[in-house]
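Every number here is computed from the coordinates shown, using simple stated rules; none is lab data. Everything numeric in this text was worked out from a predicted model, so none of it was measured. Cβ atoms are built from the backbone, for glycine too; each structure is taken alone.
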Structure 1
């Protein structure tokens with residue numbers, strides 16, 4: 001079966017001002033790399049639709065959803081925090097980003113595709129049930145995982161987050177939920193300065209110091225993540241695919257390269273094949289060096305396509 005690739009023109013309309021690292025050019029760099037390396041035609045391209053209020057509301061509180069709608073500007077920018085701003089297209093882009101993850105979940109569950117990559121923005125893993133932060137508004141992966149449980153009747157899903165920053169929003173959405181196992185590594189101490197205290201039993205949080213390289217990360221995956229995942233036996237895997245732990249990315253100080261992302265992806269594909277009928281939905285999170293991001297995404301996609 002093919003790998004689904006979800007995107008939408010709305011993602012290019014959301015922007016947060018000149019020189020902001022979370023910019024439309026990120027997706028354009030990925031698209032250019034796919035074309036130049038002959039991968040574009042191998043993917044089952046699908047256009048995302050907007051997530052419904054019910055789907056978003058499985059993760060985010062009604063008052064928060066209403067506050068975002070009220071804050072959406074008719075022109076210019078509305079700052080949520082110094083780094084997270086809304087323009088007139090932000091809400092539509094965020095709804096389509098969450099919708100891409102939901103649609104990918106539906107297609108994978110229906111057997112139309114074995115796995116999917118959602119090339120979306122804004123990212124989602126910092127968005128808490130009642131708070132936007134860290135460039136994030138709706139938590140795409142959390143919404144999709146909750147949809148898999150609620151709409152498709154799955155009993156166990158796993159979320160793997162390899163962004164350089166801790167996915168505080170995803171942890172907040174699922175802390176203590178026995179149906180969800182979350183595995184992550186992240187640079188620490190580092191924004192958002194979370195993930196190391198009061199850890200729930202269903203969270204496998206691995207804080208790593210700056211300049212940790214790929215070999216050390218692979219050891220974490222082999223010795224900590226994989227035993228937890230295989231014991232949990234998830235019926236579907238969701239990936240918060242942030243590529244800002246790459247050694248060329250200035251927003252983090254870790255030392256991964258694209259071969260490390262390919263290796264991690266291969267391990268997750270093996271887990272999915274063993275327990276989840278190969279079912280994986282991966283959603284783009286961070287990654288702010290256009291060259292490193294595009295190379296890493298393509299390495300990630302190549303494994304999803306070939307495994």
Structure 2
């Protein structure tokens with residue numbers, strides 16, 4: 001099933017995609033509620049048999065399928081993405097051993113989730129705004145201290161994820177030494193749908209999902225790749241995320257950026273600040289085989305409100 005959260009003019013609703021229509025559930029039902037109650041399959045069958053409403057897809061605004069997930073962990077599953085960033089910044093591309101020991105992640109800002117076609121404002125004070133081509137795995141069944149050989153069974157489905165990034169702010173974040181913070185606060189895209197695992201089984205190869213992924217900027221393809229090229233699998237990432245803590249229904253565990261799937265990796269000048277970064281009017285689109293497409297326009301952000309330090 002392909003689950004969406006949408007607004008047809010009367011407020012937020014949840015439903016399933018059926019061709020060019022949306023078969024909606026009763027008002028007040030959310031995708032997160034269904035995941036928490038383990039009723040996704042039952043509710044989907046009900047939407048097919050007896051929907052509360054049927055509306056044309058072209059007449060609705062698609063929101064993020066999970067507008068406010070319990071958490072979003074963005075992992076670094078493609079190590080070649082990190083090597084590409086290091087190369088662009090003039091750093092050695094040999095990675096320290098730590099990157100091969102555990103699948104690193106940071107927590108994204110769940111209050112800044114945006115839908116697949118929403119405008120995205122440039123982060124306040126940012127002159128080096130960027131996007132990132134990723135996929136998010138959504139937890140359907142909670143767990144703790146999961147083994148890698150069982151963790152993937154806790155995933156209910158997948159969705160595209162765009163990790164919008166303020167690169168100049170990120171450089172300051174990293175210099176402060178406590179990880180990425182404000183540079184990742186402004187926006188994260190989920191959507192257009194939560195595609196359940198059964199819909200994607202035909203794409204499974206050697207235990208991995210071989211989904212073709214691509215990103216375009218103003219209609220020009222910037223990157224392409226396949227989800228099965230990850231160095232760390234989703235099973236690895238879910239197991240690691242559950243170490244010593246609970247992963248819960250609705251949590252999103254993200255793949256990390258497909259190599260080449262951001263502007264930073266395409267910087268070809270020692271003066272990084274003068275490279276091509278996103279600006280108002282740019283249109284960014286992510287596509288995923290079986291997952292659909294996001295298409296978003298970058299717009300001007302709000303002016304920065306300085307601190308006492310002047311920053």
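Data table
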read-out: Label whose coordinates, when helix-only ellipticity at 222 nm (-39500 (n - 2.57) for each DSSP H run of 4 or more, over all residues; to 500) is calculated, return -11500 (choices 1, 2); value: 1
read-out: Parent structure of the calculated result 0.55, given that FRET efficiency 1/(1 + (r/R0)^6) of positions 124 and 148 (r between Cβ atoms, R0 = 41 Å, to 0.05) is the read-out and 1, 2 the choices; value: 2
read-out: Winner on relative contact order in percent (Cα under 8 Å, 6 or more apart) once structures 1, 2 are ranked, highest first; value: 2
read-out: Structure responsible for 11.1, with mean projected area of the Cα convex hull in nm², for residues 12-195 alone calculated and labels 1, 2 on offer; value: 1
read-out: Source structure (of 1, 2) for distance in nm of label points 7 Å out along Cα→Cβ at positions 68 and 260, computed value 3.1; value: 1
read-out: For Cα extents along the principal axes in Å computed as 60, 43, 40, the structure of 1, 2 it came from; value: 2
read-out: Top of 1, 2 by distance in nm of label points 7 Å out along Cα→Cβ at positions 76 and 268, largest first; value: 1
read-out: Winner on volume of the Cα convex hull per residue in Å³, for residues 116-291 alone once structures 1, 2 are ranked, highest first; value: 2
read-out: Comparison of 1, 2 - label where mean count of other Cβ atoms within 10 Å over residues 84-91 is highest; value: 1
